[in-house]
Structure P
Amino acid sequence: MRRSEFLRAVEAEFDGRAPALVNDLVLSPLAGRTAAEALADGTPPRQIWFALCDEMDVPEARRHGAGRLEPRKR
């Protein structure tokens, strides 16, 4: 998962709450950092995505492949 995919996944899952969750929610699995701090520190976005999903009780079915763009039609 790339940073852009992470940000799309957060926006798709949490809509208007996305910026607050990324910037303000402290995540225990990330050593008490926010998602924004973890991204800045070089933590893989996929690891951050799963930590955020765990914290926010996102169902397993909506965790995998989130944030990926649909393939272009030829």
Structure Q
Amino acid sequence: MKNKLSDLNNHLFEQLERLNDNELSGEQLAAEIERAKAMSGIATQIVNGTKVVVDAMKLVHRGDAPSVINKLLGEGLS
């Protein structure tokens, strides 16, 4: 899979456009709302996962990664 965050952004804007369709009503609108909720949940997970990666990259860049890893694993704690 070769998706990027820009693809996610495009999908979310496409979903927004579908929700803004004045011709949708009843079951069609309800289905789009459910679809939007599902997309929002998945998008949140993708963004949160990306934030973890960026935060880890910052730690590595600053040279703090080993001490943070040790704390997470419980090593070096008194």
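Any read-out appearing in this document is the output of simple, stated calculations on the displayed coordinates, not a laboratory observation. None of the values given here were measured: they were computed from a predicted structure. Cβ atoms are built from the backbone, for glycine too; each structure is taken alone.
For mean count of other Cβ atoms within 10 Å over residues 17-24, the highest value in the series P, Q is held by structure P. Tell me which of P, Q gives 1.07 when you compute Cα Rg over 2.2 N^0.38 Å. Among P, Q, the structure yielding 1.07 for Cα Rg over 2.2 N^0.38 Å is P. One of P, Q was used to compute helix-only ellipticity at 222 nm (-39500 (n - 2.57) for each DSSP H run of 4 or more, over all residues; to 500), and the answer was -13500. Which one was it? Source structure for this number: P.
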